[in-house]
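Values quoted throughout were computed directly from the atomic coordinates according to the rules given, and no laboratory measurement underlies them. Just so we're clear, the structure is a prediction, and the values are computed from it rather than from any experiment. Cβ atoms are built from the backbone, for glycine too; each structure is taken alone.
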Structure 1
Amino acid sequence: MKKLCLLLLVLTAYHYSRAQDDDSNKPSSEESEEYHSYRLEITEPPYGLDKVSALIAKIKRTEGDNGDDGTEALDQKTYLSLSLREKFTYNMIHPESYSQNCDAMPAVQDEQKKIFGQLPDAFGEYSWSEHQSKFFLANKDSVMAWMRSIISKDNRVGLNFKQVMVDINAKEMIPFLINMYNAEKKDHDILTVLMLLMKDNEYDEFLVSLSYKKLYADKESSYKAYLNFNTANEELIIKRATNFYNELHK
């Protein structure tokens with residue numbers, strides 16, 4: 001399996017590079033690489049962080065049948081002994097499911113000048129297990145409140161927080177997200193979250209837009225689709241998200 005993945009990665013990189021113009025084969029600029037690292041930063045909730053981190057350090061992986069997947073989870077007794085906020089911290093920083101995959105994205109040129117249709121992977125080959133995803137949904141109101149509090153103090157929306165917002169359909173947070181974005185207008189993935197919330201809720205004004213067609217009409221390529229970052233696109237996304245939120249509260 002690992003040899004197959006390696007071969008697929010080589011072939012993917014080859015065909016991708018063949019399909020690009022000469023500029024795309026150049027190394028990413030320092031500014032682009034810095035913004036890429038910025039996009040991947042996660043937020044560590046403060047609730048029992050030292051305790052939770054110490055428990056995570058002792059977890060051993062349980063391999064799946066084929067050796068390419070597995071889990072890294074606390075035992076049930078230990079997990080249940082955590083407070084609700086400690087469970088929030090644990091789930092936010094430690095996805096339990098592991099699955100080797102063959103996906104690898106070539107370097108993106110001028111990443112800071114793009115508004116992507118999808119969020120990057122928060123944890124690489126790791127993802128939240130079923131019971132972790134259920135935790136976020138079952139405690140949606142508390143999860144949103146904790147995220148608001150932490151984001152307001154850190155002045156930063158980590159990638160794991162963004163992904164949870166999409167997963168739990170946190171449309172209630174749209175005004176908060178817009179305010180956070182407008183503070184610096186640096187984190188374009190906040191705009192991505194707004195678009196994903198409109199898409200997942202099938203908001204008509206967005207579904208018929210050219211932006212939607214460019215980003216999501218082709219499911220095969222939506223993971224790398226983007227809009228150019230400019231004032232017009234920025235303002236249009238915010239306007240549509242505001243209209244969507246206001247219609248929810250008529």
Structure 2
Amino acid sequence: MRRIQYQLLVYYQFERLTTHSRVVHALFTRLGGHSRAPWTGLNTGHSVGDDPQAVDANHRLICRALGFASEEEFVSPHQVHGRRVAVVNGTHKGKVIEATDALITQTPGVPLLLRFADCTPIMLYDPHRGVVGLAHAGWRGTVQKTAQAAAQAMIDLLGCRAQDIIAGIGPAIGPCCYEVGQDVVQAVAQAFPAHSDLLHPCDDGKHWLFDMWTANRRQLEEIGIEQIEVAAMCTACHTDEWFSHRAERGQTGRFAAVIAMTP
């Protein structure tokens with residue numbers, strides 16, 4: 001991934017997507033911004049206890065960094081760890097889509113914004129049909145195959161082809177740190193019965209380490225997507241740059257992932 005600094009802000013971009021001039025995208029770190037501890041930096045979450053004025057100011061910084069006129073251009077969902085996908089357009093600017101964890105659009109100039117703190121951001125782009133998508137997948141979204149649902153919606157509803165879709169799997173808690181219990185183990189085994197390598201037992205014999213990066217990549221491969229870039233950045237290992245719900249024991253902010261097509 002490319003690391004880019006804009007004034008005090010730092011964000012990352014996928015190498016594959018930077019070769020396409022029609023798409024604007026960024027995964028913003030926590031660096032810069034107006035929020036104070038424990039949300040220190042560029043927190044974009046309104047529901048974590050931070051000062052709303054600081055959160056709004058952080059959104060304005062993101063707009064300036066990416067060249068958007070105002071935060072009223074963003075379309076974002078109320079994320080609920082499900083697999084619902086919403087198709088949005090210019091009429092949805094400034095709105096929050098209820099109970100949704102993935103957005104797709106074929107309308108230029110409609111930026112999609114989702115928020116993360118260990119869950120997996122999945123960016124999707126079809127340069128041939130001019131469609132972008134953005135999905136949110138924690139362990140629940142991963143076993144429900146939310147990323148796959150978003151890509152399939154691009155295919156079924158907007159005429160994309162799997163072989164044309166470029167996918168980026170962003171920073172999230174990694175297999176080095178994501179310790180899970182039996183409930184998650186059972187859900188993973190049911191969702192990915194042929195992929196036992198997604199779970200690795202811990203020394204205590206009671207917990208496992210779950211590889212969400214690979215699980216999200218595999219579900220995209222299942223429907224024929226081959227152009228996949230994985231950031232392989234663990235948010236829990238790098239709280240200097242990323243918010244991590246697990247590493248910071250729930251006292252943290254949310255970083256933003258943004259994607260749009262240029263008008």
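What to note about this one:
- Answer label among 1, 2 for the case where mean count of other Cβ atoms within 10 Å over residues 40-47, calculated from the coordinates, equals 16.6: 1
- Structure responsible for -0.68, -0.81, with log10 I(q)/I(0) by the Debye sum over Cα atoms at q = 0.11, 0.12 Å⁻¹ calculated and labels 1, 2 on offer: 1
- Across the set 1, 2, distance in nm of label points 7 Å out along Cα→Cβ at positions 168 and 200 reaches its highest value in structure 2.
- If helix-only ellipticity at 222 nm (-39500 (n - 2.57) for each DSSP H run of 4 or more, over all residues; to 500) is computed and equals -16500, the structure in 1, 2: 1
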